[in-house]
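Peer 1: Structures incoming, each one as structure tokens.
Please treat every number below as a calculation from the coordinates, not as lab data. Remember, predicted model here, so these are calculated numbers, not experimental data. Cβ atoms are built from the backbone, for glycine too; each structure is taken alone.
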Structure 1
């Protein structure tokens with residue numbers, strides 16, 4: 001089983017205007033740098049939570065067509081296409097959408113075989129099934145405020161402390177358990 005990003009998000013969960021307001025910056029001299037900090041903080045938040053923040057398209061590959069399987073990196077928006085290679089073919093065919101059921105009611109989206117219909121046979125080779133799906137919050141405005149705030153805190157910390165070590169200065173970390181709690185409530189937890 002493999003997962004790859006096919007089409008990245010076209011926007012970030014925190015825009016440059018909000019980040020600059022958070023940093024109290026009025027000019028545009030460091031816009032490129034601040035944008036790179038937003039991107040890095042977004043990537044870190046996604047890895048910590050195990051989810052996609054702003055919508056993107058992923059491709060999940062499998063060797064078989066399971067009766068039921070989960071789609072990583074929630075929030076599931078849509079299953080765009082499921083493709084498979086039939087035993088006698090070398091090219092992918094599209095699995096008819098009437099053969100499966102998409103469940104997007106749980107935190108992690110699932111696809112399951114329709115109980116009254118059989119799946120077609122799949123060629124016994126690696127990656128003979130591809131599932132393309134869209135996942136994440138639909139747009140920037142639907143991203144929870146806690147996630148945005150964590151990103152802003154991270155951007156602020158990295159902006160003010162551009163190096164890992166500060167020489168000749170005594171400092172105290174402002175990080176506290178509540179900062180991490182902003183993301184903890186969105187981390188994927190198996191029940």
Structure 2
């Protein structure tokens with residue numbers, strides 16, 4: 001097996017090289033989590049924020065790191081989702097269910113992203129993120145979500161393609177989101 005060389009160690013990422021491949025490793029133990037959150041009024045919750053890595057405003061579903069400094073090393077994706085949803089959007093979920101997990105960019109990173117579904121949302125605050133973030137919360141009628149996202153792209157926002165996976169789950173796999181599903 002080819003030896004792995006560490007090129008750089010950061011707080012959240014490590015840059016590695018194995019053979020001719022350079023890739024990033026997440027240093028937090030749990031990867032990330034994306035939250036598919038729909039209000040009782042059938043409005044999908046999106047967040048808007050500046051992302052320094054791409055020097056652009058993005059539209060995303062609420063998301064965050066699992067096991068980061070707030071959650072601790074034993075945090076689950078479901079627990080991180082509950083924490084991040086409240087922090088970013090001001091909504092508390094009555095129930096959160098794990099859906100699936102997979103690589104965010106298998107050719108570039110070892111990061112694994114989990115999708116979860118948040119149910120029974122109750123507004124407890126304004127959201128906006130922690131003191132280092134400036135998150136804007138958007139609630140978009142589910143039936144208009146894809147069109148709204150494409151409109152935001154035309155306005156110059158970067159749209160996370162994983163949003164469309166979340167919309168696909170809602171539209172084509174309702175049994176995954178049924179209240180009594182396993």
Structure 3
């Protein structure tokens with residue numbers, strides 16, 4: 001079944017949690033668009049991601065921003081009997097053996113980069129991030145808390161920081177994401193990483 005998760009990390013987390021509770025799926029696939037943070041991702045192409053990080057929850061702004069995890073604050077402390085269940089600023093996703101390679105780390109932010117300076121600040125905080133979106137970390141938290149495997153596919157619609165929609169390729173990015181999503185759905189269900 002296909003459902004909408006909403007716009008932004010808060011709506012996506014709340015909606016995903018509600019949908020998971022209602023439908024109890026065996027896995028979740030999140031598909032949509034993202035802005036690239038690095039040049040080697042093609043605008044109008046789609047990619048799977050092996051992990052998702054969160055930018056914007058912590059302390060400070062701009063160059064003074066510190067992610068919550070860097071300050072020792074988990075976003076979810078987990079069960080005291082199972083400290084491995086804690087959720088910090090980074091969630092690793094499971095992928096079945098033999099599945100298509102991953103583009104790497106996706107970065108979720110509450111607001112998209114508006115300038116090259118925004119991109120530089122995000123890359124400084126999360127140097128391994130290759131693209132940014134606004135929903136994946138929220139959905140990943142909902143899935144992790146429910147013990148449901150998640151896979152993320154994002155079509156690259158634009159260069160992060162470029163707000164001129166005339167240069168964006170939303171339709172080709174969505175079409176590419178649909179193609180990659182179909183391949184992901186045809187693969188075995190990944191194990192939920194710890």
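Peer 1: Could you tell me which structure in 1, 2, 3 was used to calculate semi-axes √(5λ) of the Cα gyration tensor in Å as 24, 22, 14? Intermediate values should be presented prior to the final figure.
Peer 2: On the way: 1: 41, 16, 15; 2: 28, 19, 17; 3: 24, 22, 14.
Of the structures listed, the value fits 3.
Peer 1: Rank structures 1, 2, 3 by mean count of other Cβ atoms within 10 Å over residues 46-53 and report only the one at the top, that is, the highest. Please report the intermediate quantities before stating the final value.
Peer 2: Values: 1: 18.4; 2: 14.4; 3: 23.4.
Checked 1, 2, 3; max of mean count of other Cβ atoms within 10 Å over residues 46-53 sits with 3.
Peer 1: Sticking with this one: I have 2.7 for distance in nm of label points 7 Å out along Cα→Cβ at positions 6 and 86, calculated from one of the structures 1, 2, 3. Which structure is it? Please report the intermediate quantities before stating the final value.
Peer 2: Details: 1: 2.1; 2: 3.4; 3: 2.7.
Structure 3 accounts for this read-out.
Peer 1: Have a look at 1, 2, 3 and say which one yields 36 for relative contact order in percent (Cα under 8 Å, 6 or more apart), as calculated.
Peer 2: Working: 1: 29; 2: 22; 3: 36.
Source structure: 3.
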